[in-house]
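Down below are the structures I want you to see.
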Structure 1
């Protein structure tokens, strides 16, 4: 069985050694800041794995992060992000509180609730390693030039919609017919490596219990301001597909 640190390195493509210090980088100049884990019983391997995942979250989205100082109890500052993390589901907040740290002076505090969520996510990834590996292969593909040049006939292999009239899955020929509308909308976005926390179950979808993944994405509208969002994909019939079950239907 893979260890958690190896899993993160392999599945999330995180090129960080387990022995590295627990430091993340934020802002346009990649400023370094240490991590302070509220759970003092957390293993070193778990800390390293969490650090690797946080680095993934901050590698692009975190370039707009800014550090502000204040005096509020134990918190001496906070890491400000323009929007909530596109890597995380809505019920999980990205860490923001800055506390005093004897080693580096400042540290980003990781609450126990967040490290517990990570521990559960690592356990899920270990138990579903093939599905997780397929997810990151899917993200690598949709981030490549091969996806941009995808033919209309191939699109049904990557799309799943609900027909709003019959409440059934839209037929492949209908997706092919709408390919000229669908493909530009998907290719307009830039997709990034997701967090291990991005996997979640939801009753929405074609089955009673559906496994979804939140893929962070960005767009660059006419204002030249990067807009971030989490884009949902679904594990269906042994593969990952784009699926906006209740949002966009032909």
Structure 2
């Protein structure tokens, strides 16, 4: 069986130390700080006997969602890359069909996202023991993390392919997407909000706020982000074809400018 070369790159890169792993180590530190801050201050015994469930797991799941999304966005802009991993622009200049590039890119991101979730598993298990809950609920929250991260990875890829070699513009655009999309859109459209999904799925009651109605559920969240990812993948596919056309006709852009001038 022939493995897609982009998937092979991810599998090989995950086994090697590099900047991407070090960056996620920083995100793991952020998640550990969240667990520390939301850890029951009165002791585990009293927390387990109390009728008020500690929100340690809820806070951690929300932290995993935002850190994984931001990591995926940065990886999509190619600010982060696994050891030996080539960018989409380089792949566009190979004979590999654009459809195969997209498929390998998506599968590779899902594998990398799953790898990040596995790295967070010890913290998640600690928080689950303290907060309690149901395994299917936690599973839906983590599945939502993976699909949401895929969407942000594709958004990063669109940014990178659209802005080209303007590195600082790519970085600033990625930050803007995270600030202006992740939180505000989640407030305006709660069905797309991972924090709101975590609140509902993990058995918490949201405060009476018009921004948080209607409440999302796992299936709706995953379906919406899967559909958005399909649209984003189509946009990436079109940008790859444009990039390949520029490779096949490198003087086309200059001729076009000369004619328009």
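Quick notes on this structure:
- Of the structures 1, 2, the one that 13.1, 32 was derived from, the read-out being Rg and Dmax of the Cα atoms in Å, for residues 35-74 alone: 1
- Highest-scoring label, criterion being mean projected area of the Cα convex hull in nm², among 1, 2: 2
- Source structure (of 1, 2) for relative contact order in percent (Cα under 8 Å, 6 or more apart), computed value 24: 2
- Answer label among 1, 2 for the case where distance in nm of label points 7 Å out along Cα→Cβ at positions 99 and 171, calculated from the coordinates, equals 3.9: 2
- At a computed -24000 (helix-only ellipticity at 222 nm (-39500 (n - 2.57) for each DSSP H run of 4 or more, over all residues; to 500)), which of 1, 2: 2
A short reminder: the numbers here are calculations on the coordinates, not readings from a lab. The model shown is predicted, which means the values in this text are computed figures rather than measured ones. Cβ atoms are built from the backbone, for glycine too; each structure is taken alone.
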